[in-house]
1. Between 1, 2, which one scores greatest on distance in nm of label points 7 Å out along Cα→Cβ at positions 225 and 241?
2. Once Rg/Rh (Cα atoms, Kirkwood Rh), for residues 137-176 alone is calculated for all of 1, 2, which comes out largest?
3. Mean projected area of the Cα convex hull in nm², for residues 41-88 alone was computed and gave 3.6; which structure, 1, 2, did it come from?
4. For which of the structures 1, 2 does the calculation of Kirkwood radius over Cα pairs in Å return 20.0?
5. Out of 1, 2, choose the structure whose coordinates give helix-only ellipticity at 222 nm (-39500 (n - 2.57) for each DSSP H run of 4 or more, over all residues; to 500) equal to -3000 when calculated.
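What follows is calculated from the coordinates using simple rules that are stated; it is not laboratory data. No experiment lies behind these values; they were computed from the predicted model shown. Cβ atoms are built from the backbone, for glycine too; each structure is taken alone.
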Structure 1
Amino acid sequence: MILVTIVFVIIIAAAVSKAVFMIRGNAEKDRYTSYLFLSSAVLLIISIIIRSIQIQFFAVTNTYESLIFYACAVCFILFVYEKQRKIPILQGIVFGGIITAAALLAVASSPIAPSSVQPPIPALQSGWLVLHVTFSFIGEAFFVVAFISSILYLTVKDETKKRNSDRITYTAVGLGYPVFTVGALIFGAIWAKYAWGSYWSWDPKETWALITWLVYTAYLHSRMVKKLRGKGSAILSIIGFLFTLFTFFGVNFLLSGLHSYG
């Protein structure tokens, strides 16, 4: 928990650093923020390792642990994106990603995500669960980038920035989609068979994960087959990300089902 607090402070420092450079209009000269991301990701990995030793299993078995891993994935991806300083719109996307990572850690530190150390129940002690959760959140970390770039597409006026934002959204979804597909649907189905004896049971989280996947499938179909771009694609990307949030938070706290493990 102490490491998570330290990371939260580092991320806030990254937000301040990025904001200062953006306000001064020389964000491409920012050499500090990327290393703050990297240090945050490393510290979160250490936190995951320590907790994994404590529970004697890979620590992605409840809401708190999943949020820590999710924030870690976002920080690492932001570190990679931040290196591409020559694309001006990326600075706004990175700043939005910083706020997202901070929000994830804030929720992880809140009462809705108890951080007490408890060994996972037998149904969660599966390598398929680890693959299911980690791949899902790595995919969703790319969707964070796509979500922020889509918002920027809808708000900026400069046509060059719009084109860059549209392209970044497309590439981020293109990278996240196969990872999310493998993690959420394929590894998720295999784990479901291991845990509950059935590959698919129309559990609320399964259903909403499928809906999310269908939205991103529609996004890629509209881009690759229908050659659609612009406002409609951006809106689809935003809807897809909002569905990922509902799949994780909404289903956990509003709906009951087989995934109700905390």
Structure 2
Amino acid sequence: MRNIVLAALVVVILALPILAQDSQENADKLRKQAQNPVASLISVPIQENWNFNIGPSNRIQNVMNIQPVIPLELSQDWNLIIRWITPVISQPVAIPQISGPPIQTEFYGLGDMQPAFFIAPKKSKVIWGAGPQLLLPTGTKTGILGQGKFGVGPTAVLLVQPGKWTLGILVNNVWSVAGHANLPDVNQFMLQYFINYNLNKGWYLTWQPSITANWEATNGGRWVVPLGGGVGRIMRLGFQPVNVGLQFYGNAVHPPGASPWTMRLQIAFLFPKKPA
């Protein structure tokens, strides 16, 4: 029911006219801030990801990521950007039986939180930020919804925003340093490139696939390489700025039994910094 409500909400919002107009200059500034992971803009994205056709029974995994981004001023020249991802997961599971087909069930709960901390300059010709990426063992079903490991590693983001474009890359790698000894070690890589092209009336085209690698896996089950993109809109609902979007990705490379394609819906609540 939660998924249906959010999907309907985003589709309706995409079809609505903008309810409160800003000046074009302010609207373009807000759109560029919303597309910049290290901007001085508080945002609270709620992102639904449906991963389809998992396993021989072609089941669906759902991951809802709540990922607030909060900028803090460190000095006159530097900001600290906190990006905290909290996944809520519905995971299909097939339980083997001594005789007969496996029992199809699912587990629902909290996944492992993934906070990142970026040190970013306030003014720079090329926008960038870097810092630590953490993996917290908060999964409510260890080994299924969470990896049961505490991990740490570096993360960095780099982007430029020429004209109507936003072009950037976000990368991190996390290694486990503590946790359940009987669970696999974590050594995971993520690279997300993002390309946005801004259109009229707050609309934009977007490509932002996340390429991942599990370095602990054997060859053939290591990489997930998605291809695709979607459409989004920066607008206001009354006085509240929001960023809504719909994207589709096909996984050109994925481990056996993993999802071959994904649909993503997002609504992000934006809180621009008020002028001093």
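1. 2
2. Numbers: 1: 1.02; 2: 1.27.
By Rg/Rh (Cα atoms, Kirkwood Rh), for residues 137-176 alone, the leading structure of 1, 2 is 2.
3. It was calculated from structure 1.
4. Working: 1: 18.9; 2: 20.0.
Going label by label, the one that fits is 2.
5. 2
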